[in-house]
Structure P
Amino acid sequence: MTAHSAASLENAALSDDAFLGGELQILQPESGYRAGLDAVMLAAAVPTGCARVLDVGAGVGTAGLCLAQRDPKVNLTLLEKEAALSRIAAENVGRNGFADRARVVEGDVGLAQAELEAAGLEAESFDHVMANPPFHALEKGTLAPDQLKAAAHAMPSDSLDRWARFMARMVQPGGGVTLIHKSAALTLLLAALDGRFGALKILALHPRQGAQAHRVIVQGIKDSRAAPVLLPGFVLHGAGNAFTDDAQAILRHGAGLSMTPAV
């Protein structure tokens, strides 16, 4: 991120956006990368009952705070590399009443273990890790003109493996991982998780019935060797482009998204 774009973010106007039917109020930059449906769906897929959860690349904290709203017992760590976004995330933690069980750490997946420990991030200390990694390879396509949006959506093509390696380092043996990504990157995502997480459950998100999936949620267990499971797809929109009842329950009312295979 350039000094110019960092300064632009520092001076950026913020919007105050309602999530989960107004249960959460999230500050975020008016322009550039903005959290939305992906963050809420990611949070909904994380199982409740995890004592310590790490949100990697947390941005302004939307996904992690959606989880905190749904699970009153979770202790949350938000890891974000951009200093300005970290400060906004910290404000969002406080203004939504989660200061007693959520904290923000400024840092990246490339931090050395000594740096992580200095920030209170000990290896294998989390029950679950969650992430919405950048979607596009820097070597391909055209980046967004806004530098922060480009940074949020793009990373080097080998970085997904670095993210998976970092998440495996931070979660305890038998702990879980949940990620959301573009469906076209499923092969890369599965390759990055291979050998680190097993018992993978794969859920495709379809914009409407019969449409090609545009997002995929993958959840797994560290060190498991169990075979992957492809779950029935989840449809977001029904007639007239309105959200389906199941989608409304998640987006407006904070319901969870089941990642449990049908018996």
Structure Q
Amino acid sequence: MISGKRPKLIATDLDGTIVPHMGPISDRTIAAFVKAHELGIEIFYITGRPPRWMVEIREAFGFGNAICANGAILYDLMNDKVLEEWLMPVDIQIQIIDKLRNTLQGINFAIEYEDEFHREKNYTTRWDIGLDNIGVDLIEEKMVKPAFKMLGRCGNNEFTSDQMLEIAARELKGIANITHSNSSESLIEISAFGVSKGETLAKMAERAGLTSADCVSFGDNPNDFSMLQWADRSWAMSDGHPDGPKYAKFVAQAHQHDGVAIVIEELLELPA
């Protein structure tokens, strides 16, 4: 039983939370968000995805706000426009590369800025196949602009994503923010220091005159933990990362069982 008042803002991760790993977003999930939107609740889709991957979300819902790249980009979803960015300058990028090459054997890098994606030749592409078919020998060749995200992948699978996160967070303390969104990929995601989903959500809530008590959040992986921890009411997905419940206040049913929609349906029954 959920207590309190109806939220004024709903913040949700996408993949593994409301977007299935296989198949489209469910009708029940879309209906729950539509009803919330019609009741005047602010909707924020908060994701590790870059803006170029948001067409599916725009077409599925037709409303809402977006925070992309793990908090690095405030994105006007409906008008396909980047509104604000929190970027890593080139000198910080170089520092990150130097430190991680010395501590994570077999790591290869990719980098994203503006609408560009660049990778090292040995960086295995999973989701941007076709965007950069060539690659470079060393990512430093493409480190020419402030970046909203860097990615590091250990192709030899010597490290899990959790192990990579632990090592990189220690090495880059005070330099950058490290997280991951996939436990099976041997992959970490790197943002500017102080940039996370939770930090940017808090900024957007404050601008709207809202507090953590007015907001609810949903997520499944370490890149969601900051916003799960920030919101007074938050739900980790039962099929997500095992550490999720340490940061969230509640646990939702698995994403393939419409766990977020079930919670939202109950939230909308609360008094305004």
Structure R
Amino acid sequence: MDYLQTIILAIVEGITEFLPISSTAHMKISNPLIGVTPDAFTDMFEIVVQLAAIAAVVVLYYKKFFDFKKIDFYFKLVLAVIPAVIGGFFLKKHIDASLASLNFIAIVMIAGGVVLLFIDNFFKNPQINTESKITYQQSFIIGCFQVLSIVFPGLSRSAATIVGGMSQSLTRRVAAEFSFFLAVPTMIAASAKSFLDVYKKSPEVLNMDNMTKLGVGSIVAFIVALVAVKFFISYLQKHGFKVFGYYRIVLGIIVLLLFYKNIVFHDFPNFINFLPTLK
């Protein structure tokens, strides 16, 4: 992966991290389009650059995020991240196979898009309009929704957790903001694990050139995400999820057509080939 490819992927990540369209899916789709060959470094880059984008939340919402007078807020985040940690540990084999298959990701994109077309009609009477009113039980339930995005790459972590929040009577804005806050400990844990795995299995990947690329990508993703977060919150409050649903469905269908026509994505394995190994 060269520096131009690094910047392109970082821009893709910065734009898509907070939108309910799956940043992971977009980076996996972008890789073959710009000539990036998956390897240990790109796998690590795709995870760590998400943490850089999520750092934008800490900057934009620093007053809320660093309000140490409300210590229970941090306990709620910790509680909410536990299901993802457990799920990631026990389902690693399935997750790795899913991430390696674009047709599986595309199918999940389409299915998630269909859900988003109707989700605004499901939760019409939200009661919780501030983070302080979120209970521990609701935090845990939202965290369980986050597990779905891990088990089904392409679902979108933000989409899963926002829908989870809305199912617990949170307003769109509060559900989105809690989703953003939850991403911080989630991606810190994921990035730390990714670094550790690379250090143990492929320490040569952690060379100066790759670390510089990671730094450049992180800065770009962070800057782009600053704009994307503000746009998404404003748009979501006014218009809801439907446009994102249509986008997901169209993109998923295009990827499937290209995949099965052996165009662009022909080097990616079919998920069905992994099923015997997952038993």
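Read-outs: derived from the displayed coordinates by stated rules, not from any lab. Everything numeric here is computed off the predicted structure, so don't read it as measured data. Cβ atoms are built from the backbone, for glycine too; each structure is taken alone.
List of remarks:
- Computed 3.5 for distance in nm of label points 7 Å out along Cα→Cβ at positions 28 and 52 - originating structure among P, Q, R: Q
- Cα extents along the principal axes in Å from the coordinates reads 57, 36, 35; which among P, Q, R: Q
- Ranked by mean count of other Cβ atoms within 10 Å over residues 20-27, structures P, Q, R are led by R, which has the greatest value.
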